[in-house]
Structure P
Amino acid sequence: MKVGRLIGDAVERLPGVGGAVARVRFALRKHRRARRHLRGGGPKCRYATWVRLVDTPTAADQAQLRARAQTLRSGSVFTLVMVLEAPEPDLVDRAFASVRRQLYPAWELCVVPRVVTADVMAVLDRHLNEDPRITVVAADAGVASGAAARNAALRKATGDFVIVLGESDVLPPHALVWMADALERHPEARIVYADEDRIDGSNRRHDPWFKSDFNRELLLAHDALSRPVAYDRGLLRRLCGWREEFAGAEDYDLALRAVAAAGGAAVVHVPRILCHRGRADAGDPATGRRAVADLLRIQSPGAVVEPAPEAPDCNRIRHPLPTPAPLVSIVICTRDHEHLLRVAVDSIIDRTTYPAYEILVVDNGSVVPGAVAHLAELAHRPGVRVIRDDSPFNYSRLNNRAAAAARGEMLCLLNDDIEVLTPGWLEELVSFAVQPDVGAVGARLWYPDGTLQHGGVIVGILEGAAHAHPRLERGDPGYFGRAVLQQELSAVTAACLVVRAEVFAELGGLDERLEVAFNDVDFCLRLRQAGYRNVWTPFAELVHHESASRGSDDTPAKRAREARELRFLRDRWGKAVRRDPFYNPNLSHEVPDFSLDAPRRRAA
């Protein structure tokens, strides 16, 4: 987050939130060896401990869940669809058994056997005889594809909601209880999805995926819903089910179309592991990109879908810019930072390919002769304006005054210690910011040593906010690709932030009661409250010349100011800064590195 570096005190240039970030750094050092990113689930013993202590219901829990299942007023019936394609008999038997063990009784299982052996048929026949809720659909050789098989089951389905279950997947006994509970709490829901992990042939669980709440940009990057997903049956029938022309990515294609038809407000996430995937199925990335392109052909004409450079099985979306490109006013506040400012401005002018921008340098009372002379030079450069403001340092007020003097349709708030890396950085940021429902757009910022400084902002960390994936090495994709994929986030740093000028004005700019810290977080949360989405993109890259190792040695007055601003944030936003919808509650709230939270039993 943006903190004032303008008063010349190095301590004030702590990244993010001053002393609060120092505590985050301390926690990160403390836990670095004990915690690892869970891209592959982290150490199996670590996850196994979490499963045992957190995610294994006791007998009392199961009794409570069974009672809850009987009192749910919605009474939704689930149709589970399972297509059998040469499964192993033991695994399909395990999958059937997991469905039959559900504590929620209102379900039916529609099985479509495409390719099966005699051993598998024997398993299927046994379960059919033992439970009338299991039926076989189109059990002949005429089912040509997975999409056709799913559609055959959809035509026979009688449930209110439809869930696709893999032939080797396992549902925990409480899965449907929590799905039904979500539907009762959110009667507007038409799509409900949950977290998942993997399970091997010995029933060992691993590789947990604790997902974001609904995240439109992340869904365009890859199938961020995955399994389990419950779709309203009427919605699926209006969409004509799965499309055979997207075989290999038919589930992803359906998720894209269903979300587009239902709207994001109708998508509900249950932050619990409710499916154990028995077989990894990445799908066909090329077909998935074709499905995204088909959707964007209507939603964002001219958008291009291509492999994400650092995660080629995922997608990068290039959105078109308006013609002509809107003027961007780049606002840089500074004081006595000649060398930093020179690097920042020169890198913008020398490397930026965006065709229409002006630079507004706000000089907050520079007195060092070299800095004063450099500012005088800048004032004579084409496309650069220098505004002198000798008022007491207040980062919010400085930017608000500069915004009032800006000529551009777009505002870019930029630190004076930023250096441009990617020439197309401004095209990337503006291409999102011009979208009517988008508020702030943030960039990927690196420390000079090549580690990540800003991968978006997570709120609720140490009861405040901090940057995601702190100090991640370049080339590391982060948690399930989230350090290298476009996504929606609660907040982005004002060290590099683009927003439409009219939206900035609509919200009254930055809150001037937040002089140094949390002004960007507060601004982004107000944007979300007003109905805008905040987006972070890794494809606008800049270097942030902050110290990556400086500790907290600030004065009592500065500590008091930081504490006051943190209280302001908490008082204004309450629950909003305790539960970030884009950061799963099962993940660490000490360090935003997407590691598992400390195991603690939660209510059933």
Structure Q
Amino acid sequence: MIAELRQWLRRAVRRHPLLERQARLFLLRQRAKRHAYPDWQPLVESAGAAWPAARAAATNGPRVLVATSVGAYIGGVTVESMIATALTLRGAAVDVLLCDGVLPACLQCEVGWYRRQESFVRDGPARDFCAYCHPPAARAYGALDLPLLAYSQFLVSADHEEAASLAARLSTAELSTYRDDDIAVGEHALAGTLRFFARATIDDEPNGHAVLARYFQAALLTTRALRRTLAAKHYDVAVFHHGIYVPQGLVGEVCRRAGVRVVNWNPAYRKQTFIFSHDDTYHHTLMNEPTDRWDGIQLDAAQDAALTDYLQSRRFGTQDWIWFHERPEEDRQKILAEVPLDPAKPCIGLLTNVMWDAQLHYPANAFANMLDWVLASIRHFAARPDVQLLVRVHPAEIRGTVPSRQLIVDEVRSAFPVLPPNIFIVGPESQVSTYSAMEMCDAVLIYGTKTGVELTSMGIPVVVAGEAWIRNKGLTLDARSPENYEQLLGQLPLGRRMDPAQVRRARQYAYHFFFRRMVPVDCLVPAQGNPPFRLVLSALSELGTGHSRGLDILCDGILSGSDFIYPAEQFPVASTRGA
């Protein structure tokens, strides 16, 4: 319902701009209602003395900081309050940390909420988001009676003055690259700013510097607050969503530097599953996961069939939390009617990502950014009329949670006013099935998309130029530099599919990625809207040891550092009750 209400309000605001603020506040009030957050009070009351006894018994246990920070992210509060409860039942002493409105910007802010950007430059989220962020999250956690910390407890006026002073006198370049005690404050501030604008660059944004200055102040204040939090409380491990942007990216930076173990998480793709990672965001860790975690898996007929069934479902999203095509066009003749490829010439596919998403530094990237890679690829094939290039723009550019304001098609048209006749672009609005289109290609070029995991499982050769998770698995051609990328392109077309042994390894990794790294949590069931899940419990005891294999694995990993790997080859895949 909230998702539909959000869309209706945005349409109304476009028709009647004066309704902007009232519509935004109305939606925030709806989200802040208690029923949108997990209601722990009935469960605590029904547990009687058992819950206070569990809290008391955990007083001297491992020290865990659940650094939710942004209370307006209902999915974060839902998952992390569940994790906090489960850890307490396993003897851990859990504290919760929330921002209480002191940060001048955060990942909850986005440009779509501000028709007049000057209001954000002037006030940040203080006049709207903050009032509907901390209070409902604090109420949800308060029912559990766990220690609840606030950012403001660990900040003094001098911190705000220092952050404001630096933001006022540093240039855009200096703000973006600023490091504080070797913590990349500026990098995370810039990532947060790009997310706010839904662009890969702020060069053409009139308020770009001013918004960056706000995110810089928020990043620096987060750094200060977390340093003092860790000094005062001495935690063993910190658990929090995602691990990038502001403030979560800075929470991770400070914890790692202080020697506090970090656990990040994110909703996975399959329904009722989540990806947890040690030390850093999964954006980083999945690229460098040791291959011995999956190389020895031997899929039996049932497991291989389950993988095939899931990969087929990915075309339509029927087994996933989120998908971008309701009715993808699979028919090859209809695709060729929309995209007039020459069947007599080989075709190379190229899959984009959303340009602004997770714009952090990845040492493995061959290019400074995705756009540079796209344009370099087009230039290469423009000089090779014997080979066609089919660019499929990610549908999330226009259908994602934060629609992009910098579109690949526009950038390509700017660089190539007349597109070479052997270059074809399928825009984000098209219903063309990405999978069917790529099956028509000799090989596929990717930057950061997870689709590389699926394509290699289908035997389609893949060249990786960015931070895609299929990199470093011995299954793809991985570019190390622009020059090396040119060399790899020079080998195309390959004229063959991957050999059977490679495909077997690719399917082993795909099974590991989709069924083992995506850990099922039965009590979080599919729901409409954002987040796409809700908590369903009959009693607190259901979060205790032995009730859920997936939850046991997550809690063991948080407390002991063991791998967040669900041995799906030993157990049936979790049900999708509530779907």
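None of the figures in this text is laboratory data; all of them are computed from the coordinates on show. Keep in mind the model is a prediction, meaning the values are calculated, not measured. Cβ atoms are built from the backbone, for glycine too; each structure is taken alone.
If we compute Rg/Rh (Cα atoms, Kirkwood Rh), for residues 187-434 alone for structures P, Q, which one ends up with the highest value? Please report the intermediate quantities before stating the final value.
Numbers: P: 1.12; Q: 1.01.
Evaluating Rg/Rh (Cα atoms, Kirkwood Rh), for residues 187-434 alone on every structure, the highest lands on P.
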Comparing relative contact order in percent (Cα under 8 Å, 6 or more apart) across structures P, Q, the largest value goes to P
Hey, distance in nm of label points 7 Å out along Cα→Cβ at positions 75 and 315 derived from one of P, Q reads 2.6; which structure?
-> Q
FRET efficiency 1/(1 + (r/R0)^6) of positions 283 and 515 (r between Cβ atoms, R0 = 30 Å, to 0.05) derived as 0.05 - corresponding label from P, Q = P
Matching 1.9 (distance in nm of label points 7 Å out along Cα→Cβ at positions 91 and 107, computed) against labels P, Q points to structure P
Which of the displayed structures (P, Q) returns the greatest value of mean count of other Cβ atoms within 10 Å over residues 83-90 on calculation?
-> Q
From which structure (P, Q) was Rg/Rh (Cα atoms, Kirkwood Rh) calculated, if the value obtained is 0.96?
-> Q
